[in-house]
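These notes open a run of structures that come right after.
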Structure 1
Amino acid sequence: MKFILTTALFFCAAFSLAQIKKTLPSHPAAYTGKTVTVYTTAANTNLRLSQTDQVPFKELAQPTEGEISVFVDPGKTFQSFMGIGAALTDASAETFAKLPKEKQEEFLTAYYDVSKGIGYTLARTNIHSCDFSSGSYTYVQEGDAELQSFSIDHDRQYRIPFIKRVIAAAGGKITTYASPWSPPAFMKSNKSMLRGGKLLPEFRQSWASYYTKFIKAYEKEGIPIWGITIQNEPMATQKWESCIFTAEEERDFLKNFLGPTMASAGLAHKKIVVWDHNRDLMFHRANVIFDDPAAAKYAWGMGFHWYEDWSGGLPMYENVGLVNKAYPDKHLLFTEGCAESFDATRYQFWGLGEEYGRSMINDFNNGSVGWTDWNILLDEKGGPNHVGNFCFAPVHANTQDGSLIYTNSYYYIGHFSKFIRLGAKRVGSAASRSQLLTTSFINTNGKMAVIVMNQSNQQLNYNICVGKNAALLSIPPHAIQTLVF
């Protein structure tokens with residue numbers, strides 16, 4: 001049976017790739033006369049996902065040394081695209097509920113409508129409380145290791161109705177996964193959901209069963225759960241909900257408790273994602289878990305965050321690529337990132353969007369199959385948050401006057417999510433100058449989406465080159481473009 005299923009999946013993937021290749025021009029000069037449509041978002045302008053140009057391809061035998069070029073090779077394909085989205089937290093759900101009905105509809109259209117909005121297809125949510133909840137809570141009564149009191153009634157006030165609205169706005173389907181921030185206090189060494197601590201050995205089975213109860217309870221509500229991550233940020237002791245798992249502890253919990261429990265509960269088809277923390281330590285975590293066959297068989301792949309950057313280091317993009325090369329059978333998924341230290345005077349600080357652009361381009365180029373922002377919506381204070389850990393979201397709601405505030409991060413993300421659709425394949429692309437960052441995907445309908453980001457202070461003219469064809473384009477300073485052809 002395993003051989004049959006694996007063979008079927010292989011032929012399914014091969015058929016999808018074959019369908020894409022059928023849509024590609026068969027001759028290097030076949031793009032001549034075809035048109036590149038350009039969409040631009042740029043600093044110090046009114047351009048926001050705006051169509052700014054349509055330029056025909058012309059024959060170009062050899063780019064010259066002095067020209068700036070972006071090279072795309074549709075014949076070199078890599079990972080399949082899983083989607084882009086954000087976390088549907090308690091904070092987002094509570095903020096959404098405070099909006100007037102017409103603003104709720106505007107918000108849902110802005111994020112989930114592919115023609116009028118940016119077409120999100122991916123979502124993350126929290127298993128009981130996290131920092132972006134109005135208070136700490138669990139789904140069981142204190143001390144109930146048998147989980148007989150398990151109930152998601154808390155989530156029925158805001159979060160479940162919100163997620164159902166999102167699913168409807170996304171056309172009836174969205175890939176949703178869930179993450180815990182901490183086991184209940186009685187299961188932990190420090191007897192608190194906050195400030196780290198560890199899962200006590202005697203509660204490992206009870207905690208493993210907790211995940212299965214969550215999945216089944218949410219699915220009974222009509223919210224399909226694609227998968228789970230084992231623990232949000234397992235190496236961070238935070239003032240909010242947190243729990244420490246060493247690499248060996250996460251490996252052993254997965255192979256001895258969570259994996260077998262999911263299987264025995266009829267949930268073996270649900271995906272389990274390990275790590276769910278920063279890029280800095282991900283290679284070590286991958287080595288420990290994926291090198292153990294008994295643990296690796298339960299792991300779909302690895303999730304990662306970007307906060308090694310925001311905590312004073314440099315982005316460790318190359319670590320994503322190292323894991324991808326070392327474990328090509330495992331998937332990589334960006335599971336959280338946001339701009340911290342909320343300040344309402346910085347809503348339109350351009351660097352917020354550029355951080356998203358840099359991360360998304362580098363993460364996709366290093367093998368990520370999807371990308372999940374943190375809170376999809378927050379209020380005018382950067383919350384609600386029960387420990388004062390306020391931060392930015394791409395869209396904020398002013399709950400005093402019912403307005404929505406779109407930051408440039410929303411538009412930067414949209415340059416990817418609107419034009420790269422489910423099932424797309426990343427293709428080979430590179431820029432000839434470091435001022436430009438680029439990544440490229442070919443959609444299942446044959447449409448190419450090439451993202452180009454200008455980090456410099458100068459307007460740059462550049463060629464988009466495909467085979468022996470090129471179109472001469474221009475990108476403003478501190479701008480991002482999507483080229484569709």
Structure 2
Amino acid sequence: MTFPRLTGILLHPISLPSVGGIGDLGPAAYEFIDFLAHGKQGLWQVLPLNPPANGNSPYSSTSAFAGNPQLISVERLAKAGWLDSTALSGLTRDVGPIDYERVNQEKLPLLHLAAVNFLNRHSSDARQHFDAFCIENEWWLEDFVVFDLLRERHGGDWSKWPAQFARRDPAALHELRQDASPELSMRRVLQFFFWEQWHAIRNYCAQKSIKVVGDIAIFVDYDSADVWAHRDLFRLREDDLQPEVVSGVPPDYFSATGQRWGNPLYNWEKLRSTGYRWWVQRLRWATQTCDFIRLDHFRGFAQFWEIPASEPNAIHGRWVDGPGDELFNKIKEELGGLPFFAEDLGFITPDVVALRDRHDIPGMAVLQFAFGDVGAHAYLPHRVPQNRVIYSGTHDNDTSLGWWRALGETERRAVQALIGECGDGPNWGLIRLAQSSPAAFSIVPLQDVLGLGSEARLNTPSTHVGNYYWRCQPEALKPALAQKLAALAEVTDRLPQAAGTISAEHFHA
């Protein structure tokens with residue numbers, strides 16, 4: 001798929017300066033979109049929007065389809081009449097690092113109260129929208145709300161639940177739906193709230209000619225409604241329902257033992273026999289949720305690293321062929337196009353490149369990786385072809401200023417040879433390099449626009465603490481920054497393209 005020439009900013013909603021201790025889809029999101037529009041930015045990239053499973057990572061989720069309730073704006077719920085505005089008085093207004101425990105203690109009870117109020121007041125118009133949402137999304141919603149309730153009652157490892165629930169005994173699930181009807185209804189309402197607010201955000205972006213870039217992790221969590229509800233689509237042992245093999249990457253220059261991610265691997269033979277139905281649903285949902293999608297760990301569609309679940313690390317794994325062309329041909333047949341680009345960083349073999357190029361899927365280039373040895377120069381801006389998405393850095397990198405401060409002298413000289421002595425900082429030098437490259441999309445993290453150092457880094461891969469805490473300060477989005485971005489978008493021919501509003505049907509499968 002040929003992408004238009006656009007520029008934009010990477011900022012996950014959790015990093016917005018909203019009330020309640022975490023960024024959400026409320027007023028701060030609309031202010032950010034206004035900033036993008038004033039800066040003539042045509043793209044807003046987010047990370048996965050699903051509810052977190054283990055830790056705070058958006059890439060570890062209890063559902064590939066559900067929305068994260070933490071991102072629901074209580075201010076918008078109050079405006080809609082589902083909360084008394086006085087109920088918000090106890091929420092923190094501080095915009096410091098996210099305290100997830102505090103968010104869960106203070107914000108989630110308000111969301112539950114709003115859901116109860118919604119169910120009790122029977123507003124005819126709102127209730128009709130809710131009923132339609134439940135019917136049209138039953139294919140994922142019902143499994144999710146039951147899973148979420150059972151997970152709350154019995155813990156995260158669903159294989160250890162009472163057997164009738166772990167193995168989805170129809171009679172037991174039917175009885176649960178009858179006995180726990182109010183709790184399940186509340187969870188449906190929370191999903192309705194989330195997707196209504198996201199729908200409104202999408203429409204506001206469209207009015208401002210801003211397209212949303214989403215993100216899909218190739219693997220899903222074992223601790224998810226998807227694996228629990230579709231055991232046959234994953235490589236699980238029948239005796240204890242645990243994974244037989246898990247995901248990861250092999251040992252390399254950075255890690256002598258590789259990375260053992262631990263996600264259950266797909267049973268691709270079974271998926272093939274269904275016409276890849278689950279993947280078609282997943283990618284259709286993604287394209288109805290966002291305008292463009294980043295496919296994380298794209299190489300796993302060509303070949304993936306299979307690790308026996310009994311192994312403590314990734315050393316004793318093996319490469320196994322993925323679904324390759326067959327899956328993408330099916331997706332193209334079902335969706336009519338492939339509005340995706342590939343996260344194809346790291347060790348990429350010719351077969352992965354060939355798969356990507358056969359389906360005209362753009363790849364990625366990251367400028368922070370471009371200034372090492374000669375092999376890294378493929379990421380230099382003048383070497384990047386049009387069919388790419390170029391970044392100064394991603395959510396997994398240090399900020400550009402933090403990266404610059406840690407550079408060795410040789411790499412620093414290489415950077416300066418291209419950007420010169422930038423009076424506004426090396427971060428702006430990288431932004432200008434990205435913008436002026438031939439790449440179709442140029443995307444930079446907001447931290448680079450703000451000139452922040454390592455204290456604003458969002459995530460450090462292969463670490464399990466200190467990630468996904470950073471938040472933008474409310475006074476940071478200054479008009480002068482928007483003007484600077486706008487001037488750069490104009491001179492690099494990356495002005496936004498007009499877009500229409502998004503109809504409600506885009507949020508139903």
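Annotations
- Parent structure of the calculated result -8500, given that helix-only ellipticity at 222 nm (-39500 (n - 2.57) for each DSSP H run of 4 or more, over all residues; to 500) is the read-out and 1, 2 the choices: 1
- Computing Cα extents along the principal axes in Å, for residues 158-429 alone across structures 1, 2 gives 49, 45, 40 for structure 1.
- Top of 1, 2 by Rg/Rh (Cα atoms, Kirkwood Rh), for residues 30-293 alone, largest first: 1
- Value 4.5, calculated as distance in nm of label points 7 Å out along Cα→Cβ at positions 334 and 374, assigned to which of 1, 2: 2
- Ranking 1, 2 by distance in nm of label points 7 Å out along Cα→Cβ at positions 102 and 166, the structure that comes out highest: 2
Bear in mind that the values in this text are calculations on the coordinates, not laboratory data. All values reported here derive from a predicted model rather than from experimental measurement. Cβ atoms are built from the backbone, for glycine too; each structure is taken alone.
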